[in-house]
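Asks: Listed next: structures, encoded as structure tokens.
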Structure 1
Amino acid sequence: MDSINKAILRLLQKNAKLSNTAIGKKVGISSPAISERIKKLEDTGVIEGYKTFVAPQKLGYQLKAIITLKAFMGKLKPFLQKVKTYDEVINCYRVTGDENIVMEVILKDQKHLESLIDQLIAYGETKTQVVLSQVIHQKEIKPA
């Protein structure tokens, strides 16, 4: 990964809608060369895709929480399938340690949180932390 590709990645992570011309001006190469480099970064899987970030509050979700789950014996595999159907779960990680699962969820209100927890407890013991604010959001990943 050369310095130009690193610069392209930095710029795209800050604003994926930047034109190839704008990127080219910032890194000092032509728009067609930028296009070729981006295509190669996509083809090799360095760039996994592009996404629009949506403000959950603007869509009626007033709470964000982190929920951990310590699965009951024999319930982890069924949970791994079921969790994919929960619209509230925006990120889910299988982790090491006492808990098996860490989920980031968005919720309309406390009643919505209670309802989700009622569904989750069929699969294991849960712990919930309500998010007060987000300190870092989608921080740029710098090439190693």
Structure 2
Amino acid sequence: MSQSSNPTTTPAERGQCQTIDLAGKIAQINKHWQPRVVAEMNDYQFKVVKVEGEFPWHRHADTDETFVVLEGELRIDVRGGPSGDDTIVLRAGQMAVVPKGIEHRPRANAEVKMLLIEPRGVVNTGDGAKGERTVENDQWI
């Protein structure tokens, strides 16, 4: 696959009709909490990310968010979910969907590598004020 020199430029192939090495893509990421797009399907993006520590509480009013853990253990604290306040624990090979409007906080005691699936244009820190963990959208790797 050809890569653009500008990571915010969408590749013409959008990751379609090709093999995508998720581990190889994640290996190119140097910082935690910096999701990078690897493919698109319709209006959805597939993003790889390394995380460690705690992310701020946030919500996405207009969309669900899918977390797929590839390596490590992720905890997602939720407020007001279908089972009330709870913590979802995900290990490698497991996934969870956080419904739209549910306040949540991903966190990891050690590094976790994962795949996120969400609509194009979703702000990683949710609907509230942008902060130090807010990442510019459409950064391809």
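Asks: Work out which structure the value 89 belongs to, where volume of the Cα convex hull per residue in Å³, for residues 46-101 alone was derived from one of 1, 2. Mind dumping the intermediate values first?
Replies: Numbers: 1: 128; 2: 89.
Source structure for this number: 2.
Asks: Separate question: One of 1, 2 was used to calculate FRET efficiency 1/(1 + (r/R0)^6) of positions 30 and 54 (r between Cβ atoms, R0 = 41 Å, to 0.05), giving 1.00; which? Numbers along the way, then the final one.
Replies: Details: 1: 0.75; 2: 1.00.
Checking each candidate, the match is 2.
Asks: Identify which of structures 1, 2 gives the largest calculated value of Rg/Rh (Cα atoms, Kirkwood Rh).
Replies: 1
Asks: Can you spot which of 1, 2 the value -10500 was calculated from, given it is helix-only ellipticity at 222 nm (-39500 (n - 2.57) for each DSSP H run of 4 or more, over all residues; to 500)?
Replies: Values: 1: -10500; 2: -1000.
Traced to structure 1.
Asks: If distance in nm of label points 7 Å out along Cα→Cβ at positions 14 and 118 is calculated from each of 1, 2, which structure is the one that comes out at 4.8? Display every interim value, and only then the final one.
Replies: Values: 1: 4.8; 2: 1.9.
It must be structure 1, since only it matches.
Asks: Now, a different point. Could you figure out which one of 1, 2 the value 12.0 for mean count of other Cβ atoms within 10 Å over residues 38-45 was computed from? Numbers along the way, then the final one.
Replies: Numbers: 1: 12.0; 2: 16.0.
Going label by label, the one that fits is 1.
Asks: Here's another thing I want to ask about it. For the read-out relative contact order in percent (Cα under 8 Å, 6 or more apart), a value of 27 was computed from one structure; give its label from 1, 2. Walk me through the intermediate numbers first.
Replies: Numbers: 1: 27; 2: 31.
Traced to structure 1.
Asks: Please compute mean count of other Cβ atoms within 10 Å over residues 70-77 for structures 1, 2 and give me the label with the greatest value.
Replies: Once mean count of other Cβ atoms within 10 Å over residues 70-77 is tallied for 1, 2, the winner is 2.
Asks: For structures 1, 2, which has the highest computed value of FRET efficiency 1/(1 + (r/R0)^6) of positions 22 and 86 (r between Cβ atoms, R0 = 41 Å, to 0.05)?
Replies: Details: 1: 0.60; 2: 0.90.
If we compare FRET efficiency 1/(1 + (r/R0)^6) of positions 22 and 86 (r between Cβ atoms, R0 = 41 Å, to 0.05) over 1, 2, the biggest value is for 2.
Each reported figure results from applying straightforward, stated rules to the coordinates on display, with no laboratory input. Source: prediction; values computed, not measured. Cβ atoms are built from the backbone, for glycine too; each structure is taken alone.
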